[in-house]
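Any read-out appearing in this document is the output of simple, stated calculations on the displayed coordinates, not a laboratory observation. Not measured: the values here are computed from a predicted model. Cβ atoms are built from the backbone, for glycine too; each structure is taken alone.
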Structure I
Amino acid sequence: MRNVFTIVRKELRAYFVSPIAYVVLTGFLLLGGWFFFNLLSRFNVLLSIYTQLQQGAADQLNLNEFVIAPLMHNLSIVLVILVPMITMRAYAEEKKGGTYELLLTSPLRTGEIVLGKFLASFVFICIMLGLTGVYPAVLIAFGNPEIGVLLAGYLGLLLLATSFVAVGLLTSSFTENQIIAAVSGLVATLLLYIIGWPADTAGEVLGPLLRYLSVTEHFAEMVNGLIDTQDLVYFASLILLSLFLTQRSVESLRWR
């Protein structure tokens with residue numbers, strides 16, 4: 001594990017000595033803040049309208065339903081775009097800079113290289129999502145959201161982002177061009193996000209399959225506060241499959 005942590009430190013240092021990390025973090029927080037305060041403003045308007053119309057009707061409004069759930073879904077769309085920007089350099093930059101061959105001929109095992117780069121991106125994602133904790137903190141301080149549903153939503157957002165990281169690393173391992181890696185990662189994550197859209201008209205066999213393959217379906221369940229074993233197995237399978245394919249991709253280059 002010492003070799004893995006060495007790669008993690010190297011990758012994190014590479015993120016934060018370049019402007020990529022700061023641009024991504026700033027963009028994510030700006031968009032998240034914009035979504036949050038607009039949703040909160042809308043909730044306050046609805047609350048005042050309900051209060052004026054009928055006494056007690058305001059109790060029907062729920063912070064989780066009108067603020068937190070839409071915020072989570074909006075952030076998931078932003079992650080579709082930003083995660084490929086985070087992972088695009090993982091392998092492509094090594095190949096372009098000529099350090100990939102040195103990495104592959106080092107005493108490091110392929111699994112250690114893949115795991116180290118994955119954990120570095122995972123830590124960066126955790127930092128991103130952790131910084132958005134200020135939004136639910138505001139709701140907890142001044143409102144009464146359901147904490148269990150809130151935590152389930154954040155778990156779903158973390159699993160979705162981690163799945164996108166694994167997929168993005170896989171696409172980065174195929175090319176030495178960071179732009180191609182980013183676009184390929186964006187296409188792959190976007191496909192996972194929208195693949196379930198035609199499920200209602202796809203028939204009795206294909207429809208359920210498309211729903212199961214869609215990250216949106218599993219993520220939406222967790223945003224609603226439902227943590228199902230099926231959803232956890234889906235995310236774990238997607239992450240492990242992507243890492244396995246990445247390991248095979250890197251391994252194939254090692255023996256060329």
Structure II
Amino acid sequence: MNHIDFFKLQAKNLHRDYKTQKTILEEDGNSYLEYDPKFFDVDAIFEDYEIDDKGFTLMSAQHLVAKMLRFNKWPDLINATKPELELAKLKFINQNKIPLVEWDFQVAGVEREHDMVFDPDDELDYYKHCLSHYDGSVIFSPTYLLEKSLAEMADNESAEPPKVQDPKTSVKITSLPLSYEDRAEFIVEANSEFDRIVERMEPQNSKQTLELWNAESYVDDLFNEITLPIDRDYALSLISAFLVGHVANLAAQADEMINEIN
């Protein structure tokens with residue numbers, strides 16, 4: 001099932017759950033609405049998104065699914081780029097592991113701390129990394145998906161499940177400076193990621209941007225005593241996560257240099 005069909009199915013399932021609505025009359029004459037959903041926690045969704053529980057159409061369900069995934073409207077979701085759709089699907093089916101709101105806070109914190117903005121490819125890579133380090137003993141609740149729905153989605157996923165990092169066997173970096181071996185590997189990774197990002201970003205003054213790049217300095221400045229101890233694999237992944245903003249800053253510096261010369 002492609003991503004678009006997947007989201008269409010989720011909207012249909014949400015609307016089906018809504019249609020289980022029935023009015024419960026209490027002994028005192030008051031009444032309330034009750035649902036018997038199979039896929040979604042309708043009450044939680046309607047409360048969090050302040051949805052009118054009357055006249056909720058399939059189009060309304062589509063719009064709500066898009067809003068849950070941080071798109072302004074349904075057309076924005078179905079016309080999103082491939083990495084945006086892949087990220088949206090991963091966020092949707094793993095919201096019991098990484099809650100949607102928690103991910104918003106995580107991304108905002110990283111962007112604010114490092115003065116950067118994730119592009120879709122890099123946010124997707126960062127999400128996959130965070131998911132690969134998910135502790136299977138932690139289940140976040142509440143989630144908008146019911147357990148049966150989560151289980152079915154997991155069974156239908158053909159991709160290899162993410163590897164869970166075992167905290168007992170993972171290698172930790174506990175002190176600075178980095179060991180010679182770690183630093184050398186991190187510098188190679190930084191140079192590789194820099195080439196990839198520059199190729200995709202296409203800065204206006206690429207030659208000057210390249211001249212400003214210093215992989216050794218970037219790696220040395222990335223870590224400090226406050227961040228320790230840190231999982232080595234996680235530390236390696238941060239090189240890519242934070243490099244987009246760094247390259248953007250270098251490109252801006254290069255533009256200023258050229259403007260001053262001219």
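Look at relative contact order in percent (Cα under 8 Å, 6 or more apart) for each of I, II: the largest one is in I. For helix-only ellipticity at 222 nm (-39500 (n - 2.57) for each DSSP H run of 4 or more, over all residues; to 500), the calculated result is -26500, so let me know which of I, II that is. Structure I accounts for this read-out.
I have 0.65 for FRET efficiency 1/(1 + (r/R0)^6) of positions 33 and 193 (r between Cβ atoms, R0 = 25 Å, to 0.05), calculated from one of the structures I, II. Which structure is it? The correct label is I. Taking Cα Rg over 2.2 N^0.38 Å as the measure, the highest value among I, II is held by II. Identify the structure, out of I, II, from whose coordinates distance in nm of label points 7 Å out along Cα→Cβ at positions 113 and 217 was calculated to give 2.3. Value 2.3 for distance in nm of label points 7 Å out along Cα→Cβ at positions 113 and 217 corresponds to II out of I, II.
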